[in-house]
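Quick heads-up: structures coming right below.
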Structure I
Amino acid sequence: MAIGNGGRKRQPSLAQLRAFAAVAEHLHFRDAAAAIGMSQPALSGAVSALEETLGVTLLERTTRKVLLSPAGERLAVRAKAVLDEVGALLEEAEAVRAPFTGALRLGVIPTVAPYLLPTVLRLTHDRYPDLDFQVHEEQTASLLDGLAGGRLDLLLLAVPLGIPGIVELPLFDEDFVLVTPLDHWLGGREGIPREALKELNLLLLDEGHCLRDQALDICREAGRGIKGAGRSPAVEGGGGRREGAPVTTTAAGLSTLVQLVAGGLGCTLLPRTAVKVETTRSNQLLTGYFADPAPSRRIALAMRAGAARGAEYRELAGALRAALRPLPVRVLDNDV
């Protein structure tokens, strides 16, 4: 192999590899030159330069035909593989330059995925048909790790996160609804005061779900603490410390949680987007609505600050806001 200045090995150029691959395919200089749009002298010179660079003879030239040498047969396979990879790289770069093409890896929390994904998937399918849309359902902590590490591109989850380096694109606010057994005294009521939560046996999701923490915050705001729930076991209230009820039953998902309520084990809080899906599975449930301002949560897209596709994600957030208007939520007008 030829050695360049400074003792470094010279590397073949793509033009040289392309010329050699064409000759290896056609075994004729004129046909090979026509196939890649190169003059025959230039093609011959490129192959000779490649032979000099590699330090091997690639072709056996005769007056009638061109043959591959043993080394040429072996290296022709490698040259084609290199050119194929370069072509794939150029295609990928083109996909990156074109908006809403290539892969977009969306992470979604479990208390959002079943209720919003039908709208999200319909939107991306209809509006961005060239997008390779991939979905990963995980709890918040795992999603944030995936976003920070580059495993995920965009998240759909409850905010605020308050994490440096992550930009939130709010989509909507939604109220919480009280779900009770059929015979519960609060079942089916409207204008329920938050203070009523002090008297309820409230069922929660397992630890790690952000909805669990949101429910605990609502209870704390109502003046109630819950033992063993990962929060302060008591809060100040009335004439002294109110201990609250212990957590004795939890569930890994909202579907199970609602079925526990239907079985009479307690009450729970559901976001409005989940009510229709989860409560129609049983005729042993009632829904109650809180007095204004009702407890609520905010759902947003989240991306890395300075994300290369940030403009696309902001456009997607705007399209999602429009698509989500038929749902029982308060859609936000912009990213603020």
Structure II
Amino acid sequence: MPNMNPSPRLVPQAGPSVWTGAALNPADWMVPIGAEAVAELEAALIALAGRAPAGPGDAALPRLAPVLREAAERLEHGRGFVLLRGLDLERIGGPETEAALLVLGVHLGTALPQDREGALVGRLAGPGAVVDAPVRFHADPADAVALLCLRQPAVGGQVTLVSAPALHNALLRADRAALASLHAGLPHRNGGGEALRLPVFSTSSGSFVGRYDRDAMWEEALEPAQQAALAALDAAAAVPGQALSLALHAGDILLLNPHLVWKQVVTGEAPAADEASRELLRLWLSTPGSRALPESFGAVFGTTAAGAPRGGVAASHGLVGG
């Protein structure tokens, strides 16, 4: 299949989305939310009476909604991630926790299906959860991802984030040939036996876009130069101080833009029988303020226009991985 992306101009990325973990402190990414947040969520859930919210007007959050709007701005035009801390899970538990996450999500965008059955909330590293989380940094097929920490073991388990544009700049300095390969596109499976060429780094309508989904790549079709480029990318992400590892607390809500920030979820060692295991709820969102994507990304997102509803499993057109 011919490459659908023009020859890239390898120029440095700039702005707040270019960061290293070593240069950040908690004030750069943490936003505290108070007891009123839980009270508002409780009131919204009572008003919904078991219904899923169709829009923000269905789930009024007078104090929390402005916080979420600011978070959405940070996801798209800031560092690309925010941690909301302070949600009291003692007051919202069980099935209501998933409902509360959907209420929060409707103020950010539209929830996307995460499996062929259309489930909107995924579970990671808990009973019935997906246990084979990617060991590499990874970008989900969404414009925003929300992770709500339900339980956290005393030892082990972490979420590590890395700035995709910062990795782009690191390779621009250290290995321009590798960076050019990652811009040119690498073979991904489409479920039909054919390879799609999707770039890891690209620019669309002037906006940077990064996407790294090694599980969807057609490993057998990778050329030696492409394998070397991926090895260089992994090595750049592993440089001490490049990434940021977060120890989530129960009630933390991590929001990130996977076009700018890639995540790695590590569950750690299995806890003892009398200890809590890690458990996260995950929401994928299509956001109204999203950036345009390269045309080739239509194979993953269904459509690539800025602000368009897109992403999730249903729109993946059979693409393996994601």
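Here are some notes:
- Distance in nm of label points 7 Å out along Cα→Cβ at positions 65 and 313 derived as 5.9 - corresponding label from I, II: I
- Winner on relative contact order in percent (Cα under 8 Å, 6 or more apart) once structures I, II are ranked, highest first: II
- Origin of the value 24.8, where Kirkwood radius over Cα pairs in Å was derived from one of I, II: I
- Ranked by Kirkwood radius over Cα pairs in Å, for residues 121-256 alone, structures I, II are led by I, which has the greatest value.
- Highest-scoring label, criterion being mean count of other Cβ atoms within 10 Å over residues 161-168, among I, II: II
- Identity of the structure behind 21, 18, 10 (criterion: semi-axes √(5λ) of the Cα gyration tensor in Å, for residues 113-168 alone, calculated), options I, II: II
- Identity of the structure behind 2.0 (criterion: distance in nm of label points 7 Å out along Cα→Cβ at positions 25 and 49, calculated), options I, II: I
- Comparison of I, II - label where mean count of other Cβ atoms within 10 Å over residues 97-104 is highest: II
- Test item: helix-only ellipticity at 222 nm (-39500 (n - 2.57) for each DSSP H run of 4 or more, over all residues; to 500) calculated as -12500, pick one of I, II: I
All of the numbers you see were taken from the coordinates with simple rules; none came from a lab. All of these numbers come straight from a predicted model, not from anything done at the bench. Cβ atoms are built from the backbone, for glycine too; each structure is taken alone.
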